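Listed below are the structures to be examined.
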Structure I
């Protein structure tokens, strides 16, 4: 299972602006995705460790987490993101 990290298109940015916002202080926690999550990182810096390796992303990135992914989030700088499941 691969986490996709890239820069969003202008259209994706506009679409994400209507999604809910999630915030998290610097911390470390395990997580499992029961559905695909797409998010636009607004602030912060995060590293996610999976069985396949480690992926890092930060403000301005478009990130897609696949359904079934098990990982550990390390929020290095307080994070804020728009997110959508499905």
Structure II
């Protein structure tokens, strides 16, 4: 009985780390794709209208900061799963 309980507890620990990896991976994939799209659209916008370069670049950096914040929140939640729960 004790052996079965120990096996179940070690299996639970392993699954916790699998869940952490999945949470961290999905938390980074979305913002990565969003950042690529954001930068691509900014380059296309600057190509179409070069005189608006300063304003476009400023808005791009603001958007990158917001997208990066989503990735960091996701990684923090994954670390909470790993070490706190």
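The numbers here are math on the coordinates, done by the rules we state, and not lab data. In this text, all values refer to a predicted model and were calculated from it rather than measured experimentally. Cβ atoms are built from the backbone, for glycine too; each structure is taken alone.
Side notes on the structure shown:
- Given 3, 15, 26, 30, 18, 6, 1 for P(r) over Cα pairs in 5 Å bins from 0, in percent, calculated: source structure among I, II: I
- Among candidates I, II, the computation of helix-only ellipticity at 222 nm (-39500 (n - 2.57) for each DSSP H run of 4 or more, over all residues; to 500) that gave -34000 used structure II.
- If you line up I, II by relative contact order in percent (Cα under 8 Å, 6 or more apart), the top spot, with the largest value, goes to II.
- Computed 13.6 for mean count of other Cβ atoms within 10 Å over residues 39-46 - originating structure among I, II: II
- Structure from which 1.00 was derived, FRET efficiency 1/(1 + (r/R0)^6) of positions 23 and 47 (r between Cβ atoms, R0 = 35 Å, to 0.05), options I, II: I
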